1. So FRET efficiency 1/(1 + (r/R0)^6) of positions 187 and 291 (r between Cβ atoms, R0 = 25 Å, to 0.05), computed for just one structure, reads 0.65; which one of P, Q is that?
2. P, Q: which one has P(r) over Cα pairs in 5 Å bins from 0, in percent, for residues 139-258 alone, as calculated, at 2, 12, 24, 26, 23, 10, 2, 0?
3. Which of P, Q yields 4.0 for distance in nm of label points 7 Å out along Cα→Cβ at positions 235 and 283, as computed?
4. Of structures P, Q, which gives 1.8 when distance in nm of label points 7 Å out along Cα→Cβ at positions 163 and 179 is computed from the coordinates?
5. By the measure FRET efficiency 1/(1 + (r/R0)^6) of positions 51 and 251 (r between Cβ atoms, R0 = 25 Å, to 0.05), tell me the structure among P, Q with the highest figure.
6. Can you say which of P, Q returns 19.7, 62 when Rg and Dmax of the Cα atoms in Å is computed?
7. To which of P, Q does the computed value -0.31, -0.76, -1.13 (log10 I(q)/I(0) by the Debye sum over Cα atoms at q = 0.08, 0.13, 0.18 Å⁻¹, for residues 35-210 alone) belong?
8. Using relative contact order in percent (Cα under 8 Å, 6 or more apart), single out the structure from P, Q with the greatest value.
Structure P
Amino acid sequence: MLQYENMLHTDSKYIKLVSSRLRNFKQKDAYLWNFSCPICGDSQKNKLKARGYVFKKGNDLFYRCHNCGIGTSLANLLKNLDTALHSEYVLERYKTGESGVKNYSNEAISVPSPKFGRLQKSKIFEHAEWINKLPSEHFCLIYASKRLIPTQFYDKLLFTSHYKQFITSLVPDHGKQLLDDARLVIPFYNVYNELIAVSGRALETSDKTLRYVTIRVKESDDKLIYGLDRVDLNKSVKIVEGPIDSMFLSNCVASGDANLTIVAKDIDCTKKILIFDNEPRNKEIVKMMQDAIKSRHNIVIWPDTIKAKDINEMVMSGISVDEIESIISRNTFAGLEAQAKFVFWKKI
């Protein structure tokens, strides 16, 4: 046991010695350090991004970047940063009396090849079926029909009768407490058509806290955005809260929550229009809209004639999609004009 403690002490010593060369370096826990990845650079746009982690695994420390996917030993990270320091590290580890599989084994760091085109989307999932393949009387299709979800999205939505089994087949080590219930599943893809997350909407359970359960399939600190696989960034992009809401509007993505400004920061396009839910008495939404105006974003201030809370409710109330698009166009404001309209819209 003392030998292993000495090894971890040595590992900790050397990650601290090299810390001055690691951007945004922070120690999060006794054996957990976070910093910007020195291999991929982490982010060219945001120098505060830090998705590299050194962590304890067994009796050693290892490195993993949640941006480029590199996973390797601490020794190889040191070797990549400073060959002289790496040599000292290997010698000191040897002096601790280490034997067997060595942290400092000579393995190459493998950098994933950059992606230049879109991948073929996965079409088969265990424990789930695309809803366009379901029989017409199926209760999931009936639910989709009642919500007036556009039929062109039926081959982009899944149904599972066992959500826990479905998630476990995708992410075996998810570590979440899940109900094995029936859900409408909304897959999230990135710009390369890689599956990054799934969101399951409960169809039978009434507990509102479990109505939507979203699980990441691909590790990342980036904000989840629904619709990146089908949006045209060369055009104006609309940003709404709910994935289902985004299905009714042209060139639209969804945040999955009310924090639309984070999505706006992550999307590089000609123009962004933030479309918050129409809830003038919701303190959280009112605050986020105020912050968006201060940041000079284009936002929609819904007119008093609209009583529905969100896009889907508007459609279900009988307002056509064309009319909603027209309302959005006529009621998109920025700067002082947005502030003036906002003052009359909010009810708190």
Structure Q
Amino acid sequence: MPRTVRFHQLGGPENLVIEELPSRAPAEGEAKLRVAAVGLNRAESGYYHGFYFEQPVLPSRLGYEAAGIVESVGPGVDASWVGKKVSTVPGFSQNKYGVLAEEAIVPASSLREYPAKFSAVEGASIWMQYLTAYGALIHYGKVGPGDFVLITAASSSVGLAAIQLVKDAGATAIATTRTSKKRDEILALGADHVIATAEEDLPKRVAEITGGKGARIIFDPVAGPYVETLAAAAAMGGTIYIYGNLSQQPTPFPVMQAFPKGLSMRTYTMMEITASPQAIETAARYIYDRLADGRLQPKVAKTFPFAQSADAYRFLESNEQIGKVVITL
């Protein structure tokens, strides 16, 4: 029986256990993967802690991003998928389809091929980060030459993906990190500027970098009271895209900064892209083409063997990583 990671109560990584569960055949619209690697995301951490938008039905599986080989497909699914190396696009229920397992059943609609030059580890490090950044920055934000984009929590996999997309679009990437410890590596990974928010005055530094204009787009997964500081760094007519709630604190609308600037602030999730067949096709092609020709390249921070899945999530939650954390099987 395939080994699967599940949790039986809410809390931290210590609740993640490896269990043997019966194998099953894919039903209509589904496919079965032999999993080779699983990319980790804050979405899963929020899920097993109980503060993700989907609440677990215990005991629950988890995991969104798997790379592996399609072993079989259910009724109504194109049989040509069988034998292909694929990775999964998040957007399904982790409780029903969690992929952190030796074998995973997933909706066939979530399957995407990744460039042949990529390893399974790299294949599991694509869709959550690049689609999340693409939706806010390219689909909605229309980032282009001359734009200044402020990217907070920039050492995360999504933050690094955002830097790459901003640079590819010809804009200026201003990255933030809490201390200067990660500054040199984030610069080496493509950021034009890095601001250590615990050591520097963010609005002042952004004003210096932008010649007083401010950042037209701000891409933030933290939320909470700090949005008022972000708003002070925004340009006239700027937009703050909030794609997470890592602070776990109430998030005020920065009225005093918004009125004179015509500032907008909105929440955003990748599911806005995956829910639209046309939008996901456009986004996936945009990302795939740039992965294939090297304009985009996922950064893997560290890999862990399947038996150390709990340790992998502990590392993710430590915020020590720069890039993607991946579990190998």
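1. It must be structure Q, since only it matches.
2. Only structure Q yields this read-out.
3. On the way: P: 4.0; Q: 2.3.
Computed on structure P.
4. On the way: P: 0.7; Q: 1.8.
That value comes from structure Q.
5. Ranking P, Q on FRET efficiency 1/(1 + (r/R0)^6) of positions 51 and 251 (r between Cβ atoms, R0 = 25 Å, to 0.05), first place is Q.
6. Q
7. Q
8. Working: P: 9; Q: 17.
Top value of relative contact order in percent (Cα under 8 Å, 6 or more apart) goes to structure Q.
Values quoted throughout were computed directly from the atomic coordinates according to the rules given, and no laboratory measurement underlies them. Keep in mind that this is a model prediction, so the values were computed, not measured. Cβ atoms are built from the backbone, for glycine too; each structure is taken alone.
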